[in-house]
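**Student:** Structures are listed in the sections that come next.
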Structure 1
Amino acid sequence: MTNSANIQSAYKLAVEQYQSIGVDVEAALQKMQKVAISVHCWQGDDVAGFESDSGELGSGLAVTGNYPGRATTPSELRSDLEMAYSLIPGKHRLNLHALYGEFDGPVDRDEITPAHFSGWMQWAKEQGVSLDFNPSFFSHPKAADGFTLSHHDAGIRQFWIDHGIASRKIAAEMGAAQGNACVNNIWVPDGYKDSPASRKAPRQRLAESLDTMCAESFDTNKLLDAVECKLFGIGSESFVVGSHEFYMGYAISRNKVLCLDAGHFHPTEVISDKISSALMYVPELLLHVSRGVRWDSDHVVTYSDELQSIMQEIVRGDYLDRVHIGLDFFDASINRVAAWAIGTRNTLKAVLAAMLEPSAQLQQLENDGDYTTRLALMEEQKMMPLGAVWNHYCQTMGVPVGAEWLEETRQYEQTTLSKRDSALATA
């Protein structure tokens, strides 16, 4: 158990060190309490969802591993989420996919209604958690050939348009219930494995479908539509209809939120470099913070250079009120609750590190052309006592300090997760 007196002693020294470079630690921690990460529900059950007729994941998605204790019901998933939130400092959001509704019998995607998510909305109200949403354009017979909103068959396009319309109504009701906008993120897997004869036609169809789907206007205090691009996927290696350029243009021309996923670009391309450029032309950004390993493999977020750069760009540009930070990874090879805790805590550590920079001083040095001092201070900043401030923040927010959260996760695994597989085996 971490000694409370030691934490406070280290924190006091850290405050003095940060003061010496002009950083107000208390002010930074006050801002931290307002940062809400949208935690993704699909890490808890390997993107399986709760549709009675759900099949293989497919559509360019893959989850590897078979760690015991996967959530198989909404109540199990909610229990796991509550456990994860108890390990993470601050008050955060939940990002739901459409296939996570609570269905009494088969309900096709174009027939979903807010009633199918009333249990989630009630739970969110009880937990003080706000919801975000996503239509699910995958794992369905009408997406088996890899096309949805840009499909050449008008009937299939209409099915997915209707699914998108239904999803927007659900998201708007969530936003109305919680008193703040529900971000409704639109990603489709559409694309070709090999070189297409026409790139133009499917992109025209996608734009038309999106326009039809988003024709109904909603109060932006209740619903924000986001569109998410991708470079390639499994089964769409040669051509993705919804490329970065397509959605950048669509978001600008239709005044939509642009979603940048950390794993959806070339392995040498980073989203941190895109944030300030995109925000010159689109009203807001949604980030899917993930960690691609050689490809869009959605590994658990670690405290990497790119994670730090993403948060630095947001804080340095004063974009916190224009950027929605969401997570998007799924790892079934490790404890799923631990994956949530690791990824979300790392994301928050990177936000805190960015807030503890002497940003104004660094930018003034840049304006003065003193690049020597700028570089020197940036490098010295890396050795500042971030850990002492983070431990203090966790303690004051009533969550485990350091690696103490892991012991609580192990206890939860023994009391709850381990019993699920044995119950399934005897069912």
Structure 2
Amino acid sequence: MSYVQGVLEEAIKRNPNEVEFHQTLKEVLTSLEPVFSKRPQYVKTGILERLVEPERQIIFRVPWVDDQGNLQVNRGFRVQFNSAIGPYKGGLRFHPSVNLGIMKFLGFEQIFKNSLTGLPIGGGKGGSDFDPKGKSEREVMVFCQSFMNEIYRHIDADTDVPAGDIGVGGREVGYMFGQYKKLANKFTGVLTGKGLTFGGSLTRTEATGYGVIYFMDQALKAQGKSFAGATTVVSGSGNVAIYAVEKAQQLGAKVVAMSDSDGYIYDPKGINIGTIKQLKEVERKRISEYANIHPTAEFHEGCSGIWTIACDIALPCATQNEVTEEAARSLIAGGCYAVGEGSNMSSTLEAIEYIQSKNVLFAPSKAANAGGVAVSALEMSQNSMRYSWTFEEVDTKLQTIMANIFKNSNEAAKEFGYEGNLVAGANIAGFLKVAEAMLAQGIV
């Protein structure tokens, strides 16, 4: 048994029933095999054994009172996974599916994603099994305040800087920031994704979606292709999907489908992103309403059918494991030649293996969707300087970061015998920076 395989099996054994965490461990660790052959010092110092174990895992109760006067209790999490290259950085997710295994999967991915940005930020993740959907403004506010009542003692601008994720947008960040300020009696850049009136960064809303397109644009160009004239399918209709569609259309793509948890819309004439923004960002309505406004569009119940639409480029931007092997087969049968993950771990291991076996370009989330955390780190920089950059300045920095992520991932893949495999390349490029920092800092 190889060193890497031994560490992987022990990590799975020590973390039973955490399916998503097991999945990311397998995806990352198996691609690192060649690294340890070339750099045996990592084996001697137990870099991998330490890397798969979070530095700290915090679980706490979140009591709050609903509008009917009833006491509700949710569970809160913060997994501070690795701080070798900077303070923990990663989003907070409020969703009923949240559990420790999902937090660990997201936090482990965040280590490599943050490393790839080239910015000094470590990896962490957190959240709660609270569901903001259907809750009143008051209920969301009191929950966020109660959540912060515990987590505030574990975070700081130079220790751990959470951001938003699924279920946590500007509203939730604002409520949490206000409570932190009251409890800690200081105004710092302790959260990112803040409103522009109290330390937020321009381009943060667009960052993840734009970043996916900037990364894919580089990857496509390397193969002599581009978004111009490419039929594109994008799952989801949150921030990532909306701004991926917007930027793809600016580069000449024809986006024909989007989705939400109810189903998907197909518009052969091309999605009207203005309508989507109105429905989702302003009116908070279901995507099915789009078909009532645009008669050329069709609404189909269920999300998985979106991958049966013939396309050139597929951008899964909804949730983890949304692209199964069956979906991958449908995409490739429909002529798809590029898949870029906008959501975290969008594809199952089987789907990735099948896509790569057909020599289809595949961009993993830790590289392709790093734009959000990159701009969050830029927000941290602006907060530290008590200064703000223009939209254009931040967008230019984001483009440079995403271009460098592609370059470094592509070069790492070539160096370690995985030419063309951006999954392995991103894992290795992200790992090397963290490993060197851990090596330099001793056994801690």
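**Student:** Between structures 1, 2, where is mean count of other Cβ atoms within 10 Å over residues 161-168 highest?
**Tutor:** Structure 2 gives the largest value of mean count of other Cβ atoms within 10 Å over residues 161-168 among 1, 2.
**Student:** Out of 1, 2, which one gives 15 for relative contact order in percent (Cα under 8 Å, 6 or more apart) as computed from the coordinates?
**Tutor:** 2
**Student:** Work out Kirkwood radius over Cα pairs in Å, for residues 305-376 alone for each of structures 1, 2, then name the structure with the largest result.
**Tutor:** 1
**Student:** 0.60 is what came out when FRET efficiency 1/(1 + (r/R0)^6) of positions 281 and 345 (r between Cβ atoms, R0 = 35 Å, to 0.05) was calculated for one structure; which of 1, 2 is it? Each step should come with its number before you reach the end.
**Tutor:** Details: 1: 0.60; 2: 0.85.
That value comes from structure 1.
**Student:** Ranked on distance in nm of label points 7 Å out along Cα→Cβ at positions 49 and 353, which label among 1, 2 comes first with the largest value?
**Tutor:** Once distance in nm of label points 7 Å out along Cα→Cβ at positions 49 and 353 is worked out for each structure, 1 has the highest.
**Student:** Comparing 1, 2, where is mean count of other Cβ atoms within 10 Å over residues 177-184 highest?
**Tutor:** Biggest value here belongs to 1.
Throughout, read-outs are computed from the coordinates displayed, never taken from laboratory work. Just so it is clear, the structure is predicted and the values come from calculations on it, not from any experiment. Cβ atoms are built from the backbone, for glycine too; each structure is taken alone.
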